[in-house]
Structure I
C-alpha cells in the first residue's frame, strides 16, 4: 500500500491581500502591520527607491507619507496596468497635502501621530475595498476636493470622505444644515468633473456631513458608471 508524500500533494495557497508600506518609520510600520494583520492583510516594507515594483507586482493597497515626493509614487501606481485601482492611504500631512494629489484619488489618510484605535478603525472601514469584496462594499473611500453650490448662491469647498452612487460624505469647516439643497461638483481619476444635485441629510460635530443625490438628476449616471468600472477593474 503506497502512501502519498507531501511532495505529491497539490498545494493550494490562499491569495492574501498585500499592502506596500513606503518609507515608514519603524514605530509606524509596526503599528500598521499589526492593524492590517488583524484583518488578514499582509504588509510589505518598501523604500522610496523600490517604487518601480508597483509596475511589476500586484499590491491591493499602499501607505506612504504625504510629502512632496508622494506624487511620483502615486503616479507610478496609477499608470500601472496591475495597480491602477490600488487603494492609496496617505500618512500624516494636512488636508491640503491630500488634496494636492486628489486627482490621483487618495482613498484615505492615517493622521499623525498614529493612534492604534483610530488606525484600526480606518483599516476596518476600508478592508472590503482592499480585499476586493466589492459586492458587500458599495461605498468607496476617496479624498477629493468637492465644490458645493447652495440654493442661496453661497459656495463652499469640502473634502470627500466616501462616495457611492447614491450619495457622499464630506468634511468642511462649516457644514451646511441638514435639509439644505446643494449641487456638488468634483472629478475622480478617470472621471472628468461631474455636477450632481442633492440634499444634506446629516451633520456631525466633527464637521462631517452627508449628501443624498437627487435620483431624478440624470447626471448621476456618469458617477454610477465610474463606480461600476472602478470596482470591476
Structure II
C-alpha cells in the first residue's frame, strides 16, 4: 500500500470517476461499437499501446504470473491469457471489472492455451496480490503525481521477478494545453487530471529511489494518435 495522502485522495477520485461518472462511456469506448472522431483516435491509440506492451513480452507466456494493474474492461488480460499467462487483473472500479468478466465469458477460447485470469477489484499495490514475474500498468499511473507513480513502482519491484512495463503521460505543450482546457469543465464532469512528466525527470526519480536504482530502463515508445498520447516504458530487474 502507498502511504501518501495525495495518492489516497487521487485513488478515491479515480475509483468514483470510472465506477460512476464514466463507466458507461468507458465500456462503450473499449468495445467495437461506433464512436465519434475524437474517441476513435483514443481507441486506436490505446489499441496500439496495448499491442506495443504485448510485443515487449514473449510470445509464449506459459509459466508466467502477470499483474494487469488497472485492467479496465480486460483487453490486455485476455490477450495475455491467450498466450498462456496466469493473469491477476485488478481495477479500482468494480463496474469495469464486471464488464471484463462478461466479456471473457463471451470468449472462452481465451483459455484454450491454458491461460487463466483472476479478476479482482481493489488497490493494485496490495501485497495480498502476491508476487509476479511481470507487472503491466497501461495508463493506470498517468493520474498520479510522478513521485507517487514511482512509489507504486517501488512497491511492485519488491514482488516482481523480471520486469515492469508501464506508461506515463509525457510532458508536452499539447498535454499541458489539454490539462488547462479540462479545468474549464464543471467539476462534476471532469476526469481525474492526467499528470504529465518529462522522461528525463522520470529517469532521475527512478535512479534516485533506493530499490529501483537496481532496475534497468530498457525500451521506451511514445504513442501519439489524435487525442491519445502516452509513452510506454520498460524496467527490468538487473541481473547479479
ask   = The value 3.0 for distance in nm of label points 7 Å out along Cα→Cβ at positions 114 and 210 was derived from one model only; which of I, II is it?
value = I
task = Work out the source of -11500 here, i.e. which of I, II gives that when helix-only ellipticity at 222 nm (-39500 (n - 2.57) for each DSSP H run of 4 or more, over all residues; to 500) is computed.
result = II
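When relative contact order in percent (Cα under 8 Å, 6 or more apart) is calculated, the result is 13; to which of the structures I, II does this value belong?
Of the options listed, only I reproduces it.
If distance in nm of label points 7 Å out along Cα→Cβ at positions 26 and 106 computes to 1.8, which of I, II did it come from? If you can, show how the numbers build up before the last one.
Details: I: 2.7; II: 1.8.
That value comes from structure II.
For the read-out Kirkwood radius over Cα pairs in Å, a value of 18.2 was computed from one structure; give its label from I, II. Each step should come with its number before you reach the end.
Working: I: 19.0; II: 18.2.
Only one of I, II returns 18.2 for Kirkwood radius over Cα pairs in Å, namely II.
Bear in mind that the values in this text are calculations on the coordinates, not laboratory data. Just so we're clear, the structure is a prediction, and the values are computed from it rather than from any experiment. Cβ atoms are built from the backbone, for glycine too; each structure is taken alone.
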